[in-house]
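Once you scroll down, you'll see the structures, which are given as C-alpha cells.
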Structure I
Amino acid sequence: MGVDVSVVIPTVTGREQYLARCIASYEANTTGTVEILTYKDLPGVAYGWQRGAEASRGRFIHMTNDDCEAMPGWDTAPTAMAAGGIQPAPRLFNADGRPWRHYGDHGTPMRISSCPFLAREWWQHVTPLPPGMHYYTDDWITMRLGAARIGTQLCHGYDLIHTWAQEHRGAGWTEPERMRVDREYMVLASNIIVRGEEALQSRA
C-alpha cells in the first residue's frame with residue numbers, strides 16, 4: 001500500500017515532549033496513510049526538510065515543526081488543493097484555540113505557506129534548499145514554487161496548533177539575529193539564481 005502523506009519533522013534535544021505530542025497528533029489525526037520522518041540536532045530546518053523530502057515515499061510531502069500539532073482531518077483539504085496544482089497555506093492556532101490572525105476565505109492568495117505541503121512532482125522545482133537556512137526556508141520554498149507557476153493559497157481545514165517552543169530557538173543564534181541572517185541569505189541565494197538564469201537565457 002502506498003503512502004499518502006510524508007510528514008517531515010526536524011527537532012532538537014530538549015524538545016522531546018513537544019516532539020512526542022507532534023508525532024501523536026499526526027498519527028491520530030491524519031485521514032490518509034502517513035509516514036513520519038524525524039531528524040534531530042541539525043543546524044537549521046532546511047537540512048531536516050531536505051533529508052526528509054529525499055527519503056520520503058508519500059504522494060505529498062508535508063514539512064512541519066516539532067512544536068506544531070495537527071488538528072483532526074488536517075490532511076484532507078490540502079491534499080485536494082495540492083492535487084489541483086496549488087500549494088496550500090495552513091491556518092495556525094495557539095494552544096488555547098485562538099487563531100494567530102484573522103484569516104481570509106479559503107483560496108485567498110498567500111505570501112507563504114508556513115508549513116509547506118508539496119505534491120511529490122514539485123520537489124524538483126524546490127531542491128536544493130539553501131544549506132543551513134532556518135526561519136526563511138518556508139519563504140524559499142514558496143518563492144521557488146512561484147517561479148514554477150505554482151501558487152499558494154489559504155486552505156481552510158489545513159489547521160495546525162503551534163505551541164511556540166522556546167528551547168533552542170534560532171538554531172544557534174538569537175531569534176532576531178537568525179531572522180536577519182536568514183533574510184539576507186535568502187536574498188543573496190535568490191539573486192544568484194536569477195543572475196545565473198539570465199546568463200543562460202542570454203546565451204540561448
Structure II
Amino acid sequence: MQLFVDDKPVDATLLGRGTLEEGLREVQTSLCTPRRILVGFRCDGEEIVGAAMARTLQRPVASFERLELFSSTKEDLVVETMDQASTSLEEAETTTQNVTELLIQGKSTEAIQTLGGCLRVWQQVHDAVGKSLMLLEMDPEETTVQEERLSVALARPKDVLLQIKQALIAHDHVLLADVLQYELSDVTSLWHLMIARIRQEAEDLRDAVDRAT
C-alpha cells in the first residue's frame with residue numbers, strides 16, 4: 001500500500017486495518033493541523049466523487065494499492081464552496097426565469113419538470129451554506145446580512161417552498177409563476193448577499209491567520 005497526503009509519501013500503517021472511512025479519520029487526527037481538513041481522495045488513480053464516495057469509504061483499506069489524499073484549510077474550502085454555491089444559485093435563478101416563462105406560455109408540464117431540478121439545486125446550496133457556517137464556527141444568530149440574522153435568512157426558502165407546494169397542489173399556475181418571479185427572486189438576492197458574507201468571513205480569517213504566522 002502506498003499512501004500520499006498532498007503529494008507527499010506517508011507511512012501507510014497510519015490507515016490501520018479497518019475501512020477507508022476509519023483510516024481517513026486516523027490520518028485527519030494524526031497528520032492534519034486543526035486548520036486543515038481532508039477534502040478529497042484518489043484510489044488507485046481514480047478520483048472518487050458523488051455517489052461512489054459512500055461505497056468506497058466502506059471498503060477495507062487493504063483493498064487499495066495506492067491512496068492519494070488531499071487537504072485544504074477550512075477557510076480555503078469555504079471560499080471555494082461559496083464560489084460554487086454562488087454559481088449554482090445564478091444558474092438556478094436563470095432556470096427559475098425559464099420556468100416562469102413556460103408557465104406564462106401554458107407549458108405547465110415542462111415547467112414543473114424543470115422546476116424540480118431548480119429546487120434540488122437550492123437544497124444543495126442550502127447544505128453548502130450550512131456546512132460552511134459550521135466550519136467557520138459562525139453563529140447564524142449573531143451574524144447579520146442586510147440587518148437580518150442569518151438564521152432568518154436561512155429559513156426564507158422554506159417559506160417560499162411552502163407557497164410553491166400550495167400552488168402546485170391547487171394547480172394554480174398563475175400563483176406559481178408569481179411566487180417564482182417575485183418571492184423566490186427576493187430570497188435569491190438575499191442569499192447571494194449571505195453567500196458573499198460567509199465568503200468574506202473566510203477570507204478575513206485566512207488573512208488573520210496568515211498575518212499571525
Computing helix-only ellipticity at 222 nm (-39500 (n - 2.57) for each DSSP H run of 4 or more, over all residues; to 500) for each of I, II, the value -12000 comes from structure I
Output 145 (volume of the Cα convex hull per residue in Å³, calculated) maps, among I, II, to structure II
Taking relative contact order in percent (Cα under 8 Å, 6 or more apart) for each of I, II, the highest value is that of structure I
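Each value in this text was obtained by applying a stated rule to the coordinates, not by laboratory testing. These numbers were taken from a predicted model, which means no experiment stands behind them.
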